[in-house]
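Visitor: Each in structure tokens, the structures are laid out below.
Nothing in this text is a laboratory measurement; each read-out follows from the coordinates by a stated rule. Predicted model only: the values in this text are computed from it and were never measured. Cβ atoms are built from the backbone, for glycine too; each structure is taken alone.
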Structure 1
Amino acid sequence: MSDMNLGITERLEPILDAVRTMVRDEILPLDAEFLAEVGKGDRWSYTPRQEEILEGLKKEARKRGLWNFWLTDSDRGYGLSTVEYAYLAEEMGKAQLGAEVFNCSAPDTGNMEVLERYASDVQKQQWLEPLLDGKIRSAYLMTEPDVASSDATNIAMRCVRDGESYVLNGEKWWSSGAGDPRCAIYIVMVRTGDDEAPKHQQHSMVLVPADTPGIEKIRAMEVYGHDDAPHGHLHLRFTDVRIPVDHLILGEGRGFEIAQGRLGPGRIHHCMRAIGQAEYALEMMCRRALRREAFGKPLAHLGANYDIIAECRMDIEMARLLCLKAAWMMDQGDARAAAPWISQIKVIAPQVALRVTDEAVQMHGGQGVSQDTPLARAWTGLRTLRLADGPDAVHRRQVARNELRKYTQERV
């Protein structure tokens, strides 16, 4: 095993500085204005000002060559390691628009990973290229309302071959990004095999253009009362939706193989950005603690605030190191060996970021739960992250199974 280098490389340093500067000086100052535009007219479209902000920032990022960093170990883009990308994703996580400005936002990065690794040349030309160019958005449809989707073998949406077509029937929900008017393609986990096939060979992934007849947008799912427009997490119904057979990815029964290739990077990218959110929340907390006074003293000197700030700093540092270790394990190329490390950080990063954000909310008082800071929005997103890409309990189970395997040959 090679030496473990988790530091900022010489290659990364100028890129990181450029991203950090752009996030701090150009993206963060526009976040609030962008979000304030939601609801001015149709919630599920972008206002002229939103388009001006977002496309202007994306154009500037591309002009500076700050684009598609997530393409690790690839001939495209920078070809950074996962460890190097972790530092960039942390900076992007500090701003609502950060990831999309650099074409590094979920669920597109995971979907582009699928297309780059597993898609045919025709599929890549039709869908991967415009995604890499930031011209369209995408959604990943896996979770279903009527089954426990944390066990993906339960996924039930039927996909039946009929001549040169596949016919899809069923419902999906929490389809993040499906509300975006720029969302042009869905990658959908479907059931193609019968009950006699091995349980991990009963599912496939297919490409479904968002404008295919038979797809009904039932509703936008709300997170603590917020619909996250215009991005959205939609509940969709498929009724006799027909797609050509060449929209199948890789082959029938290979859905789980593709899913594992997709979810590893996607899970850790979320964690990297969560650490950035925690850092920004701690910064806000410290500034508030020094500027605001009560009972004749700065808030920092009241109650247990010294201890709270110290604990937040230590928690962030521990989470970052675990995230970098998981990233390094991914860079070694053994997905099975990396999996328990990804599960560990998938539990830890959202929990740490939630605690830090909650303490920042507390330091801000009533303002902390209002729309006047990004803290309340960050908290709801981080709380959702404890469920997205597998709930905490599933990842803890994987970590425990891996640990017990060291000491027994019995099935756990």
Structure 2
Amino acid sequence: MTNDTLSIETERFLSRRVLRVQESPTLQITTLAKKMSADGHDVVSLSAGEPDFPTPDFVCDAAIDAIKHGFTRYTAVAGIPDLRKAVCEKFKRDNGLHYSPDEILVAGGGKQAIQNAILALCDEGDEVIIPAPYWVSFPEMVKIADATPVIVQTTIEQKFKLTPEQLADAITPRTKMLIFNSPSNPTGAMYSEQEIRALMNVLSGKDIFVISDEMYDQLVYGEVAHFSPAQISDLRERVIVSNALSKTYSMTGWRVGYIAAAKWIIDAAAKLQSQMSSHTSSISQKAAAAALMGNQEIVFNMRDEFKRRRDFLHRELSKVQGITCTLPEGAFYLFPSVEGLLGKTFGGTTLQSSVDVADFLLKKHLVATVPGDAFGTPGYLRLSYAASMAELEKAALRIQKAFA
């Protein structure tokens, strides 16, 4: 049986749901880069959004202590009390938001936390507005809930920010939700308080929910302060705030995320989670509580180092003719346009798309990036600067050489 025949046969039995969902392109490319590295190639990977810093010692110590004291059994679905209280303290300290522990749901990473909320609120026929460029999982999560993603394209000229006019034009009687992300993955774009209030004003008086993905709220480099839509009192009951420990505390593998929302939404999302995964690891929860309540100086130190890396990589990429790069205000990604390279030939390879550019950089120059197509915006690349300066310097030289 050929691979094509096998594919046709298996597709006969798979659900429509799984067939319409795409695998994560960032994970695909990261996996390929790791395989090439294992095969002996000196690959510099700028594809994964994963800090290269170790998890802080005091966080690891809390996990070890949990194991030593036998904290290895089931917990409440929504999370252990200590962690839910710590999340509430984090929101109060960092975001000026006031939640009670019963308005918090802890999940197995930020991805599951958001999926819980979408599944709890969306049905077939509902529409979910998603500004592009978007995080690769947003549209796929909406599809899993049998709802319809409505993509609204932003441009580099508008600094990759959705305008109130675009939002108003995208709303229909079927609109159930807006997924909002600031600072943004993949662009690093960040909305000011004034810009967020203008957007949210469009939703005033409408039964439209907002998922505010605030994963990078502590990784902000400019003068614009982070602002959450949940800080607008009139909208609080319709805003679901999502966050996680992965980026801020370099805890990607620990898989701890959370959402904050009105209790009735949390109860519904927790009911779903109870039948899918129960709760996240008891040990990870203890570590997460320690991270949120511990010395936050580690976060500030990481942020300062990310800013240094951002400035370096932005400067070096801007030297390459054909690449146009904005300076991001948050997160740890650059999202440069490579449209100036398309149609040109380098080292015998003619580049027709950003996919070609990413493939050329990986296979010919051993630099792993992600094409903008994965984020709904062809003609761009996403580069993560959550890598060491040594790796970034090596990557910059290879990119400059590739397009010299």
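Visitor: Out of 1, 2, which one gives 14 for relative contact order in percent (Cα under 8 Å, 6 or more apart) as computed from the coordinates?
Guide: 1
Visitor: Now a separate question. Using distance in nm of label points 7 Å out along Cα→Cβ at positions 271 and 343 as the calculated read-out, with 1.2 as its value, let me know the right label among 1, 2.
Guide: 1
Visitor: Can you rank 1, 2 by distance in nm of label points 7 Å out along Cα→Cβ at positions 295 and 311 and just name the one with the largest value?
Guide: 2
Visitor: Taking helix-only ellipticity at 222 nm (-39500 (n - 2.57) for each DSSP H run of 4 or more, over all residues; to 500) from the coordinates of each of 1, 2, which one would give -15000?
Guide: 1
Visitor: So Cα extents along the principal axes in Å, computed for just one structure, reads 60, 58, 53; which one of 1, 2 is that?
Guide: 2
Visitor: Matching task: 4.1 is the computed value of distance in nm of label points 7 Å out along Cα→Cβ at positions 63 and 383. Pick the structure from 1, 2.
Guide: The read-out was computed on structure 1.
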